[in-house]
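Right after this note come the structures.
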Structure I
Amino acid sequence: MTADSPALTTFVVLFAGLFGLVIGSFLNVVAYRVPAGMSIVPGSRCPNCGAPIKPWQNVPVLSWIALRGKCAECSEAISPRYPIVELVTGVSFALIAWVAIGISTGSITRLGSNVGLTANTASAFGGGADSIAFWLVLVAFLYFSAISIVLTLIDLDTKRLPNAIVLPSYVVAVILFAAAATLTNDWAALVRAGAGMVILYAFYFLLRVIRPGGMGGGDVKLAGVVGIYLGWLGWGALIIGSFAAFVLGGLFGIGLMVFRKAGRKTAIPFGPWMLAGAWVGIFFGQPIANWYVGMLTGT
């Protein structure tokens, strides 16, 4: 099995997917316990009877199916949200790994001058500093995928974006991207990431000042994290990803009003749409920006 071979890529993608299933199980715990102020360290327990969850009962997705969606001790129904979150996390990890490796090896056509999950074209399996940098950046985006999922769950449940998750994300992103930039001397990407953080944080902070009830403090803090990731990829990703958040959130709000599920003054969690917009920018931001510029210039 040689470097850049389809078999090696398949192995890495499958491993990422299986790892994502495990992380998804952990995200369920985080989404439940962090908003409640509970520690995430103790083992899993049934929220109804408090019975400890045995290891064989805690296998992502499969245990829920084997138990027919019920607690083994009290037979209380277990929400299908648990396996869904595990499955979504696994699929997202596999997809991110597949796209990133495909772009780095050239098996997936690049959709812009600086698009994908890296800021350079180094091969994932080429060895050396560039390859190490690739894996550092991939880990950064897998981490961002995980916090996107858990923050979406928490914001929908509680209309909060906990500092315990958002603030450490700055540290993780800065460390991983700074290490990658050091290995590849791609300081332009790191500068863009820093600029993206400042720009989006300042923009959301200004929105909060202008309309205090429109944006929460958690949204402002999360905006800086989003800005780091989008800025790392390019200005097109930053612009499109930022704009997409408002488009998606606006369409959702309009849909709620059309079906009379909300009014004009109904508070709608914006964190999920910030994160959804960010992923639009990550995967499609640079191509959309290139297309728009080409349309304006006629090239």
Structure II
Amino acid sequence: MIVVCGEALMDVFAAGETPAGLLLDARCGGSPFNVAIGLARLGRPVAYLGGLSADAAGRRLRAALAAEGVDTRLAPELDAPTTLVMVDVAADGRPGYRFLGTGAADRLLPASAAAALPEAARVLQLGSYALVVEPVASVLRALVEREHRRLVVACDPNVRPGVEPDVARWREALEWMAPRCRLLKASDEDLAWLYPGADPADVARGWLAAGVELAVVTRGERGASAWTATAEAHRPAPPVALADTVGAGDTVQAALLAWLAERDRLQPGGLSLEAAELGAALGFALGAAALTCSRRGADLPRRAELPPA
């Protein structure tokens, strides 16, 4: 089982104008939420660890997870609001975000929720602003510190400066995570903000030196690259009739984990792929992301929509 840790929220899109204002289309989202849904749709046993509100939006998030087969026993119901994110999609399909989440349930995960993982847990997947806002960041760090020698830890920082604008806080979190992490993925946009002027390949190789087994950098319409200690691979993005790119990076992470799980590689030492395997993994993940980009919002693909293992 893969335990996905982090935030769940509502992405709010403008869906048209009314005489007095706007129609709003609120959709379940959040990077970790999306990864959990994506893994379930790809046929992997998955649990979600994160705070969910008792309000209507929180109940809808919980119902959406359950409907996809995600285990929500590690998701306590909290008397705090659900984070809302105003999403403004640009002409090129790239989303901009404004977060309304101070004091929200996804930031208030109690330590008791992470006290015991399911016996079937084999992987911890973490990401986005739950890594840098308190108290959830400290709860997740304690969990990683306790479990990283036993379980495979995977991470996608999915940087959100609109939530935490202090770049030093993000860098510190990522650099703390790298020695405890087996799979680390980031976008080139993340790295340009975190390490201006740095070559993403050099950043990835630094992660490998810290202990990461598989480092991945996504490059939007230019595809993705991956490195292990002995190999590297680069794959272009497949052509797509673009709706938007919401959830594309989350799809890549879910698909990478699913591809590795299907080959029994999600175990310590199992992520040290050679070049041909790296290329195949990237091709599978980018194909999945292309499907997401062809649909509005984070509508991640199901296993039957992708090539067989």
Structure III
Amino acid sequence: MQQRKLGRQGLTVSAMGLGCMGMSGVTYGAADEAEAIATVHRALELGVNFFDTAEQYGPYTNEALLGKALKGRRAQAVVATKFGFDINAEGQTVGVNSRPEHIRQAVEGSLRRLDTDYIDLLYQHRIDPRVPVEEVVGVMAELVRAGKVRYLGLSEAGVANIRRAHAVHPISALQSEYSLWERNLDDAILPLLRELGIGLVPFSPLGRGFLGGTAQRAETYPPTDFRHLDPRLQGANFDANMAAAQAVRDLAAARGLSAGQVALAWVLQQGDDVVPIPGTRRRSYLEQNAAAAGVTLSAAEMAQLEQALRHVSGLRYSPERMAMVDR
């Protein structure tokens, strides 16, 4: 698989990464550790070397799973993880926390669970309004100088905080939701990233199954599943969005591709500084996603898709989750 650069500091990764969150069985159904580990190994065989996790996933269990999967193969992988949530003793997320001492403790925990002595890319998971981003990035930069972290990133940060963070220490990547059905970065954030030389790592590039054609109505998912509260999968929103996504399925059928491959090809063609991280727990879907790196859409096909998905019904998150997005 081709390689792409994230930022101007030398971070090079496969053109597509692997989101590992769903492998832990907390937000997207039951876990299958053996299949998850086999999926990580298959990713490496296919040239996918960029793996995304976070202390919050599980919590903690996803990092441990990835560390187990990469045992003896760490040098082949580029590992990204995230800190920034306040997780209580019962494993519940009760807010955000980017206080300096918490960052240091979180990174030590991540290193231990990942069974590694360095993190390739460390993100602040969400902006903490109580701690200036300059102070947060200052601590992250200390970890770079200590050799525990190689590159820095932010997740779901807005324009002002990206600028302020980058002025303290170069930011290599912004992770944020971005896809055919979520274009909130187009007007202000993408131009800023290109001005500053920061790469984009889109999560949910398949719209949580919506663009790939596998999404169901929100009420069909158990309460523990992330999608149970997804406004875009509820009621009339679901009907309108599935109708809009028909354009993806129609183009896929005409090209002999899966709908997910078309959706990923669109993201990949947004620029060589864009590295999507579709999540999957199974080798079969991984192989299908990885093949999208070899798909090229024409300008007419790109425009057709963008026109069809120009209007999406419903907020991307519940109001409580949206409150944590720095926009």
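Side notes on the structure shown:
- Read-out Cα Rg over 2.2 N^0.38 Å, for residues 13-140 alone, computed value 1.13, structure in I, II, III: II
- Distance in nm of label points 7 Å out along Cα→Cβ at positions 21 and 125 derived as 3.5 - corresponding label from I, II, III: II
Rule-based calculations on the coordinates, nothing more; no lab input. Since the model is a prediction, treat every value here as computed from it, not as a measurement. Cβ atoms are built from the backbone, for glycine too; each structure is taken alone.
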